[in-house]
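Next up, some structures in structure tokens.
Derivation of every value follows stated rules applied to the coordinates shown; laboratory data play no part. Nothing here was measured: the structure is a model prediction, and the numbers come from that model. Cβ atoms are built from the backbone, for glycine too; each structure is taken alone.
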Structure P
Amino acid sequence: MRNRQLGGLAAKQAEPDYWIGQLIGDRVLTKAHVDDMIWPALMALDTLEKKYGGNFEVVGIEVKVTFPGVPGGFGTCDLVLQNDRYLLLLDWKFGQGVPVKAVYADEGGEFVNAQLLYYATGLLNSARHLFKNNRALVVAIVQPRTDEPLTDVVISRKELKWFAEDMKEAVMIAMDRDPPLKKGEWCRFAPCKINCPLWTGPMLELAALNLVPRTEMVSKEVTPYAEYLARAKNFVDLFAMYKKEVDEQLHAYLEDGGKVPGWKLKAKAKQRQWIDEVEVAAELQKLGFAPDEIWQYKLQTFATADAAARRKGVKIPDHLRVAPPSTETTVCPESDPAPAVERGLVIEQFQASLKQLKKASK
């Protein structure tokens, strides 16, 4: 563990709970933020430090770095720590929609997250003194709201050299007069989707895709109607993503002071909340409210209890939490790793019922 020996008020302020209710950046920190994100992230950080020998010290927070050989190329390293043997570069991820890992594997083998390689290469270029004493470089991602909150990998200087060369070549190709376009998973967060022909091209197909009513019987074979549903689903998912990107860019443009015909900003409505609980309870009691009409008593959420258990170093028994049985289903792509749920076809059910009816009539 790095030096965290604090005393008095400083020690109190070092605890995340101290900041609950205070405005941090653009939002008020809540207990849910602390329990679901901050404490799990700090525990993941402790695990990372122990894995590589402990005795780490912080040598950089929000370190701005420049990428070698790419004009204007820069990045920000969230947290950098070091001990006698290792240099740790940590990237915080507090979203839960898209899990991100430090290293991935495919049919070609393992490969390191390109974003971490970018930051590490920039750090080597901008803070070379941190790489003295032959410290091994570890890159890590802490994403507390996913099933795998900590992933890390040791990378070599040779990997950074190769990545820098590939990056410079890719930038040169992208800056060419007629750069190649390729649609893929890497476009997920790219704002250029809204005017990229590979993404906007399907609009013409959607315009030509008339709504087809269901007129055929259900079949386990792929029918024209099933093919229509597949195409229509792909189109509407694409447009949902397209709408989200346009909405975000519209909002950002207006926030920056721009003017867009037909659109404006308005104050976001906030849900009303109680003032001081003691004062509210006293006033409600004067109005004749019974205690059970004022206060509620219930178990904490599992996420809150699980965070407390990890702080205490204990494990909540698995039998205390069960998933209720479900007969509901949801649609997902065939590439989803979840097992498929086979539903009896209506036509098969009808045929089975017809057989039973014929037997009963004999």
Structure Q
Amino acid sequence: MLELVVIRTDASQKIGLGHVMRCLSLAEALRNIGATVEFITRDHPGNLNRYISDKRFKVHVLNSPIENQLQEDLIGYEQWLGVKQDIDANETIKVFLDKKPDWLIVDHYALDYNWEEKFKAHVKKIMVIDDLANRSHDCDILLDQTFDRKLLDYKSFFSENCELLLGSKNALLRPDFRKLRPIAIKFRRNYTAINSILISMGGTDEGNIVLRILDSLSLLEWRILPVIDVVLASDAPNLGKVKQALPKYKFFVNIQTDVSNMAELMLKSDLAIGAGGTTSWERCCLALPTILIILADNQQKIAENLAQVGAAISVQKNDKMEENIKNSIMMLMQDKNLYIEMCESAFKVCDGNGVKRTIEKMLTVSTRNSNGI
């Protein structure tokens, strides 16, 4: 039985929304088995603190980075955190000094064993969610949901008694993806044409990639104009620019903000154009062929692996992006067998049961240690 679970993660215009969203999937499942789950997040621009609260979770908000430290003092992923690790650790510990959580779950690229080891006396167990395999961790469970992630990738990056959950079968998806999965594969196998396209470049769309994608779609000669769904956060910096540009396109564009029905949107779409983040596993679960655009270095491995097994077409964000997107869609439009093969390949990548596997592992580790084994 898990009584209290604390999750330390962030969302922002720079970080994106994926870390918080996957933690919410796990948090809701933990609550369903009787655990109390609380979040600790920093007050970044573009955060999801209100969204988390609306999901009926308590949110402890750490100070805005501006109040703590100048950004020029930070390097690499520290800029995502907004402060040095030791400052963040001290502020986080203060949140639950009067309680000892069963689990502390941390999902943040800027945090490593230096942060984690400070919590050994304050929590019973620590789980780290990571995608990078580029730094050491001091934890009891390490979850990396990257497709084809191997033990060798982590080498000496994990502590001696750490349990590893590696690969996209452990992806933390909401239950609606698993429920719609059987319907999805039947729908894909009856494919006739690309009539509906889903564009999802992360809620904040940093870099204004959505407009470039819409421009690339306008280069195609459509026999029947498709319906385009664009998913953005309501506070996305470029939302206004996207809306202003819509009249110049011949096809219909539907702007979807702060969506709670992503699984349904993916199910009804014939094609996705998206970033290589956590939504990659959602698309695969529903066998949705994807043109995957690499926005950051941490998405490179995801894109390469999915392209290698035929579950996606990888496109670099460069000056040839529009032309490459157009050519990729033309290829799919002209080859029905290729489309179906992509669906089948994507379907094998993720089955939607990652949350169940993760909780089972958490319970096993907790029980094993409480029995002195």
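Comparing P, Q, where is mean count of other Cβ atoms within 10 Å over residues 113-120 highest? Mind showing how you got there, number by number?
Values: P: 20.4; Q: 17.5.
The maximum falls on structure P.
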Exercise. Taking 13.4 as the value of mean count of other Cβ atoms within 10 Å over residues 57-64 derived from one of the structures shown (P, Q), identify that structure.
Key: P
Quiz item: Which structure, out of P, Q, was Cα Rg over 2.2 N^0.38 Å derived from, given a value of 1.35?
Solution: P
Quiz item: A value of 0.60 was computed for FRET efficiency 1/(1 + (r/R0)^6) of positions 169 and 257 (r between Cβ atoms, R0 = 41 Å, to 0.05); which of P, Q is the source structure?
Solution: P
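When relative contact order in percent (Cα under 8 Å, 6 or more apart) is calculated, the result is 12; to which of the structures P, Q does this value belong?
P
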